[in-house]
Every structure is written in structure tokens, then in C-alpha cells.
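Asker: Take a look at these structures.
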Structure P
């Protein structure tokens, strides 16, 4: 499909209420770099920009900043912009034009913590990010970084004078606080996330001074910078606000907790922190708005482009962070669009209706290919553009629960022949034509994205994907799953073999499961399907209460798995995309005291995963380990894939400027984070 060509604008807006040019410096855009060559794509450090352009950059703020700031509970009156920006702000070259301030980004999500990550990516920041080529890591919150020779020590240089959204200084101590006082503190975080342990051991995080923080790892971590570039988690938290509730930092903390009715340090901190580095955890306003108002903050201070100022079961509203660290090449503080309204809409049909009515500024998560004809047909009516983009991580998987609570099903599912049979019993060509409109490629579900690594063969991609019901039936017969008089296969205990497919439409299309139900019924299986909300699916799956884990096979691009082996080894997923093997994990974590032992080859995935992340991605040893991991996954057929490389739609308001077609639509690079949405603005 033809994408919207955003017209280059040669006229710079300089009226009241609009972003204005600062005298002396060229208004550089990606469309016209005016001979300047930044060290990183499409952005400059301030000193480098001024030196290259031979100018001194002045700064201008949104004229509505004071009114927006007044909506942030607890924020003091705004000082001048020069006191709000870092001494070294990040200078962003907009794609097409210097923008104008104003407007609202209207978005939709399923619920408070469901289908929200694309909206989160609009305001997200981290120490670094990927440029929009999805190849180059560039500075963001951090100004620079430096590794030692063996990749066991990583030092970040922060921006001098950077501030939180309430004006308090942001320093290296906020990163140390996040790791040592939140993640490693059992009073706040009951179990340290495995992803922040290295060979089972914590890192050492230390502040060298206000602008320098050093991570020291017990094992080499040559790919870990990728985590800060693609990850939802922010490795900094506002010590000045959260530490006031902790005895270590405040001698009056106990009295403060008692004043507000918090029984423990953990209760007080998590009223704002929420046990999570995700930024869509329910804010204090969702827990006890009256208490939040009495304490004096509705939400934890942030470094993001926008901060939540209202939240309820219907949605959340955000306003621009008045201390945000980015400016354009004319010196205007970003973001241009100062407000975000995010509505919670669980029903897919209602989401589509809002889009058709022109009520959505931008949306990509949970829009499926079979939505595209309807969305495209109504573009003019709704004054939006519907575009197809390449994808990573859209291949839906079915993973039979080999740790099922039903011991009979556990035994059936643990036999690889069962997964092989059901994979061979799927008519993927029919699925491709009906569900995916003839798009994409038939492919097995693998724990690595084939276009981002070098160790996957063509044979790997197509293993057990041929439609071969004769072989499928033979394998089921060999397992002793014989059909009864009614044509339904029987379990070893004589009961009909019934599969319960519980799914959420955010993770997979309804039409797919309807087709699969019919195809597996022809193998003699009783298949029941039930659609639930995303929250309900995740609750059931993480409690091991599903027979089949079903979701999109995301979190598997090379940059993702090179620094986080979650998808490579049990439990083959995380809370948001659970993959099973929970009893195996318990066995591993307790050295065999609890849980159940996995097959020997699956147990090998733990040391293989640990070694994989210790090798530079793409090196000979990395590829050797990766190939062995793929072989174990395929020998056991841990996940059954359907169709990969599926183009998928996203929509955006036709008035939205500085909007560039996406290199890929993917959670693995955190949706629109690489495309610098802070530069979006509305044309008149």
C-alpha cells in the first residue's frame, strides 16, 4: 500500500501559540539537514550542533506550559525554561518541519494494563533508544556510554542539570536507588526479576558522581545495551520522592507512613511505584485518589514526555512534562502536542468504530490484518490514514501445557508426537487465505526472529508445517489416543480428549481459532474455544490454569533475545506473554526440591541461554549456541506456529505531521519509540 507522503514544509511557524525559530541557528530537519552531519542519526548533542552550525541556540517553551503544569498535582510554579532544561538538552531534527504547539493525541487501550504499550511508547524514554533504522543505538536520557574491554562494566554519562517532571534533580543516584533500593529490596520487590540477575547474581550499580553511573556485571554482557534501547522498563526512579517513605533515607519515615496509613515501607513505596518498571501500572489515583491528593502527588514523577494527571476506569489523561529534555533544532522544547487522552475500550468493534469516526489520533497495537479492508475503506470519512507495515513477532503460537494440572493431559502434552500431530493437522494455507488475506509466510514458531539472526535454516522455519492429516492421525494412534464410537479420541483414562482454547483477541484473532477448532476436530479432538479479556487470559495462564498457551510470538528479535533469554528457556515467556513450564522453573530455582524435572535436553536450555547472552550477537559462538537452542525447541516442538511475516495495519490522523512510515510494526522495538513521536504536530 502507498504510505502517506508527509509534505515538506519550508515555512517555519513563528506566531504566538506556535513553536518559533531561535535566531541564528538553522532550522535543520531530516528532509533538509543543511549540510550538517550528526554523530547519530537525526539528532545532535547541543555542543556538537552549535559547533557544526556556528551558532548559539536559544530556547522557547510552549506558551501553555504554566497552565499545563498547574494540572500536575504538587508541582511548584514553573521557573524559566533555561532553568528547566538540562545544560545539555538533546537536539532533535524533526522529520519534515518545525512544528506548532497544541492539540491532543487521542488513543485507545483495552484497560489500565492491557493493550497500552503502543500508547506508552508515545511518551516513553530510556537511557538509549534505537534510531528508526532499527539498527543504530543512539543517546536519549543518557548522553553517552562506555564499555570496558570484556563487557563486564558499563558506564553511562547522564545530562548535567536534567530534572524530573516536578523539577527535582535527576542524577546517577536515581539509577542506583532503582536497582539497590527497589529491585534488590525484598520489602519492595518480593523476588528480584530474573532479567536483572546475571548468571543468578546481581549487578553492582554505583554512582561515580551526579552524571556518571556504573554497572558491573558478574559475567560478560556484550548485548545488554539493547535492553535499554528496546525495553519498556525504565532503570531510574525518583529517589527524592520514594525514599521519603524509607527509614534508610528519612529518619521521620515511620511517622510519615503512619500519617498516611501505610503499614510498611513496601506499601508506601508501591502506592506509587506499583512493584513494576512499567509505566501503565495503576497510578495512585486508581488506588485511592483521596489519599493521593492528601499526600500531594497523583503519580510518581517521570522523565517521559508526558505525565499522568487523571486516571479512572474509563481512561487516563496526560500533559506535557515541563522539564522534558528534548528540543528541536530551532530551540523549541518538545513535545509539540501537549496532551494525551487514552480511553480504555475493551471491545475490538468499538475500537474500530472510534477509528472510523475519526476519534483516534494513532493506533497500532491489537489492530489485525483482517481489520485493514474496513479501515482502509473509511479513511476519507474518518480523516485518517490506514497503512500496512512489515512486522516482527506476529506469528501466533499454540503451546500445549506440559506442566498441566491435569496429570493425564500433562502426560499427553509432554509427548512431542502430540504437538507434531496437531501441527501437521493444521491447514495453514487455508488459514493464511482466510485470516491473513493471503499475506505472510507459513512458518513454525521459533524462539528467534528469523530476519534478525543468522542461525536459523529454511528447514527450521518449515518443520512440521506441511498439511498432512494422514501422518497426524498416525502419530495420535501411535500414542494410544484411539477414537471411540462417536469418533472422538479417548484419553488413557477413557474420557474424551478435549482441548480448551482460552484466548484474548489482543494476542490472536478470533477467526484463527475458529478455523483451528474445525481442523483439529477432523483429527478426532473435541476443541472448545473461549474468548476472555487480556487480563483474564494472563491471570489464568500465569496461574497455570490453561491447557494451551496462545499469544503472538513476540520478544524474539535478535536485539531482544541477545540480552534477555526469557523466550529461549523455561518459562518461555513473561507475565505478559506466558509460555508455560512453571513446574520446571520451580525445579530449577529450588535445585530439585520442588516442581518437576524437565527432560534433559530442555534442562540444557538454562546454561545455553546464559551463555548465549554472554556472547556478542552474530559471533560464531553465539550462532552455534543459537542453532542448538533452535534444535531443542524443534525436537520438542514447544510452540506451534501458524503464519509469520504478516503485514499489519496502523492508523494515524491525516493532519499529523512529522509522522514517518514505520520500518516495522513491532513490540520488540517498542512500537513508535524509535520514531520520536515527541516531534508530532497537527497541521492546520
Structure Q
């Protein structure tokens, strides 16, 4: 609905606008004023006529005077009936032009009736009678000039027939006295015209103000009506928008969580009544947080809109497609016959999602992790169905993303095991079950140990040593990695300082940093605090961050690295060569070392491809004034290759396995004066 904008109030009340807009009403008002004001002049004319008849009555003229009085009486009765008929008519009928024509005709006849008294009945020899008759006629005309002044035509229609014929007659006669009366009549006519014009101007001004006020009132009423209509329209739109937003996602236009739950309950009823099955697909976009932090919320929102459109286009047969939260979607499907059909549909969906997207000049490729649960095959109620689909989605994400997983009882058992392991890991942190091992690094130029990587280990009171691969990933998913990282940092710095106090050759200790610690924004403060507490010089602390994590919040990581570099802390890119960082990114990070991933080191003896990559990494790092560390060195051939191509430091089982604190201390004490003997 649209409302026409109202004109300004002063524009709707100008005289020209009023005359044009209310022409009919103005005319009707003038006619109404004429009829309302005509009764008194008519009665006054009748009284004046009777007085004239009395003054002029004589035996010689009683017939003419009688006829004139009879005509006057009939005329007055007709005028009175005319006024009564007008008053009885409706407002719409009163506006009919016929009433004006009738009034003008009556006024003209009335004027002529009075003038006949002066022309026919007044004796020429009686000055006194002439004075009285002309005076009474002038008085009647004077009263009419005020009453009929609402309309100049009406006044002239009465006054001119009333006065002009006697004036002409008096001027036409040769009698000087009668000519004097003619001059007096002419002056009276002109004076009455001036008076009538002035009265008419006052009446017209009053009518104009009246209709101006009416126009303003109508304007205000129209403005109020428009305002009320606009308020109703806004209220309706607000109600519709509120109803829409209560059921649909504002960003993508898909169903929101509330509508999804409602559709889920409806599907539950259909399944229970009709014996059909239902499939729930829980979709989570892979690495969406990285994209959001790197490219910004606006681009992330545009991406979500396009993903929503792709989901709708790819699964038009879906009962409901909903956006549950930031990058999580859910799809309800009537089970397509069997698991094979569902797998084919989901595979096609994953392929369509991975098609490149162009968003604000960026070409993006998005993958997803999808969990599928079936009702009532695996779940007995819809809340369990949602939980199972989420569980399957988490498992798909744990497997690296860009895949789908069906919920199985085995998956549930594994999930319960993971939950139990998380509880035990929390207890391990609280009860001090974690410890730190150290794996030495060898400086190939000097042949001495110059650093060691601090590695966390878990001595479970029941299960013994828990492999790091069993709990590090869980710690990252649950957020416990931050507490573990702080523990390792404090223990390694304290131990390195303690070895220095023994007088042994100082070595760097390298500690792995998780992206969770970087996101918290407290890493620089923590490092500074630990160094102050332990007394370790910053150059003996090295922090490692894997290459894949560098792309998560790039600008924030660069800022954090610069602050750590200003402290004097050494920085290393771990697992280099396995991520997707480019040289343009690498040169922006203020790091000191790159550590070649052990996957390339293991392949040195199996072919030339890994060897070529390793040589390229070493050459590239040296061109950027970075030192190179190779991890996973397990045989002499690998070590010889790395020496030959200028690698700076090596780490692996050939040098040493990770050692407990005491064993590492013995190694340091024995290598203080001689080169590392295992090489």
C-alpha cells in the first residue's frame, strides 16, 4: 500500500485553490445566504407596499391601487413559498442552479412591482405623496441591498428594475421637480451599488475564510487518515516481517531453527502415522571461521547466501532446508528408498558445494562435513535424531571434512569414549598427570645440540602412557589445548633455566603454540610473564606454529608474532610444506626458522620428488634469511642429504628419541664439552 504525500497546508488554502475546489459549494452557499436573507426584505417590501397603497388610495385610483396591492400580496406569498421550498430541500438539491434562477426571477419581478408604484400610481401634482412613495421605494431597495449583496447579480436584478425605470421616467418628464427626484433616485442607485459591493466583499471574504478553514480541516483529516493508514500499513508490514523473521533466516531466506523444529515435529507425526522414514542431514562448512576472520564478515555473509541458494537448488525435493547457526545447516528428507540413494544425493550435494564461488572478487572453494541420521531406523525420537546427525557430522569433520558419515551405534560408542577421554584429560591437567619430554635438535654446522623441542606426555594412572595422537586433537576440539600449552611453556622455560644454573651449555627450548592460544589474545602477556617468573632469557625460547594454522586470522597472527619478536623470542613455522601458504604470506611473518615436515624427509630415499621439494624449501628459506630445521630424520642417508644441501638443524630418532627431563639433563651434561656422539 502507498499513500499519496499530502500537500503543504498553506498550498491547499489559497483563494485560487478554494475557488476551484469549492466552486459548487461556494455557489450553493451564496444561494443559501440569499434565501436566508430574503425573508425580511420581502416582508419589508410588503409593508412598504401597503403604506404606499394607503398613501395613494383615492376614489379615482382605487382600482389600480387594489390591483397593485393584490399583485404585491400574491408576489409576497410566492416569495415566501419559494423560501420555504428552498429550506425544505436537501443540501444537494439546494446546490441546483435552478434555485438561483428562480430567486433572480423573483427579485426582478419584485423590483418591477415596486417601480410600477412610482410609474403608475404616484400623482404628479402631490409632492408629499411623491416624497413618501419614493422614500418607501428607496427604503425597500436599501434593505434589499444588504440582504441581496451576497450575490451582486441578485442585487442588481432587484435594484435596477426597481430604481432605473422610475429614474428614466422622472428624467424623461419635463417637470423640474420630478427631474430632481430622478437625480435623487440615480444617486441612491449608485450609492446602493457601492454599499452592496462593500457588503458583498465582506460576505465573500467570510465565505472564503469559511472554506479555507474547511479546506484546512479536510487537509488535517486527510493527513490524519494518511497517517493512520501508514501506521496500519507499517504495523502490518512489521507483523509480517516479525512473523517472517520468527520462522526464516534473515541472511539466507532459509528456515531458521524455530521453523526447523516445528517442521521436525510435523515430520515426526507423519512418520508415526504413515510408517515412512525420515533422514536428517546436518551440514557444517569446513574452515568457515578461517574464511570469516581472513576476508571479513561481509564476504562471509555473501558466501552464506550463495551456499543457501545452492542447497535450495540442489535439493528442491527436500521437506525443509534450514540454517541453524553461523555455518550450520540442516536438511529434512523423506528417506529416498535406501542408504545408497541417500549416499548418492549427499555425494552430489558435496560436489555442488565444492564448485568455485565468486564472492566480491574472490574465487572461493567451500567444502562441508555432513552427518546423516535416520528416523526411526537409528533414532526413536526427533531430539535423538538431531543429536545423532550432529554426532555424525562431527565425525565427518574429524576425518578431515569434505565427506559425509552416517550415524551408527559404533560411532555413538566412539563418541562416548571421546567424552570419557575428555573428562579424564581435564582431570589429568588438574591432578598433574601431564609431563614434558624433550627431543634434542642437532646443529649440523657445529655438530652440537643447540636446542630441544618440548613435547607433552600423559601418564594415565590406569592406562599408562597415552599416545599424543589420542588426546592432542581432542584437546584442540575441547579448548583444553590452551591449558596444556601454558603448562608446557611454563615447565619448559623453568627447566631450561634450571639446566643453565647447572653450568651446562644453554640450549633453546621450542614449545608448540596452538591457534586457540593465539585467538585468546593473551599469548604475548603469558610469554612475558613466564620469562619474568623463570628468569629465562627470551633468545632461549622458541615458539612453533604449524603452517596450516598461519592462515587462521593472518593479520592477528602477524601482529602477535611481531610483539613476540620484539621480546627476543625465536619463532618457527612447523610442518612447512604441508599447508597452503604462499611466499607472499611467508615473507610477512616475522619468523626465524622453518621446519620441514617429516613426510618429505621420509621420502628422501624413495624418489626424487620429495628430495626436490626439500631442496626447494631449503633454498627458499635461506633466500629469506631463515634457518631450516628437518624433523623425522631416522637414518644416515637422510642426514647426509640434509648436510649436503645446507640444512641448519635436524631432529629425529637418529639423533634421539624424546627424553624425560632427567635423561635430557644427562645428555646435556655429557655434551657440554664434546660434539654429539651419536652422529
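Coordinate-derived values only; no laboratory data. Since this is a predicted model, take the numbers as computed values, not measurements. Cβ atoms are built from the backbone, for glycine too; each structure is taken alone.
Asker: Which of the displayed structures (P, Q) returns the greatest value of distance in nm of label points 7 Å out along Cα→Cβ at positions 81 and 633 on calculation? Don't skip to the answer; put the middle values down first.
Answerer: Numbers: P: 4.8; Q: 13.6.
Checked P, Q; max of distance in nm of label points 7 Å out along Cα→Cβ at positions 81 and 633 sits with Q.
Asker: Can you spot which of P, Q the value 171, 65, 48 was calculated from, given it is Cα extents along the principal axes in Å?
Answerer: Q
Asker: Matching task: 0.00 is the computed value of FRET efficiency 1/(1 + (r/R0)^6) of positions 313 and 649 (r between Cβ atoms, R0 = 25 Å, to 0.05). Pick the structure from P, Q.
Answerer: Among P, Q, the structure yielding 0.00 for FRET efficiency 1/(1 + (r/R0)^6) of positions 313 and 649 (r between Cβ atoms, R0 = 25 Å, to 0.05) is Q.
Asker: Right, next: When you work out distance in nm of label points 7 Å out along Cα→Cβ at positions 89 and 377 for each of the structures P, Q, which one comes out largest? Each step should come with its number before you reach the end.
Answerer: Numbers: P: 4.7; Q: 8.9.
Checked P, Q; max of distance in nm of label points 7 Å out along Cα→Cβ at positions 89 and 377 sits with Q.
Asker: Okay, moving on. If we compute FRET efficiency 1/(1 + (r/R0)^6) of positions 73 and 537 (r between Cβ atoms, R0 = 41 Å, to 0.05) for structures P, Q, which one ends up with the highest value?
Answerer: P
Asker: Suppose helix-only ellipticity at 222 nm (-39500 (n - 2.57) for each DSSP H run of 4 or more, over all residues; to 500) works out to -7000; of P, Q, which structure was it derived from?
Answerer: The correct label is P.
Asker: So, one more: Looking just at relative contact order in percent (Cα under 8 Å, 6 or more apart), which of the labels P, Q belongs to the structure with the highest value?
Answerer: Working: P: 19; Q: 8.
Once relative contact order in percent (Cα under 8 Å, 6 or more apart) is tallied for P, Q, the winner is P.
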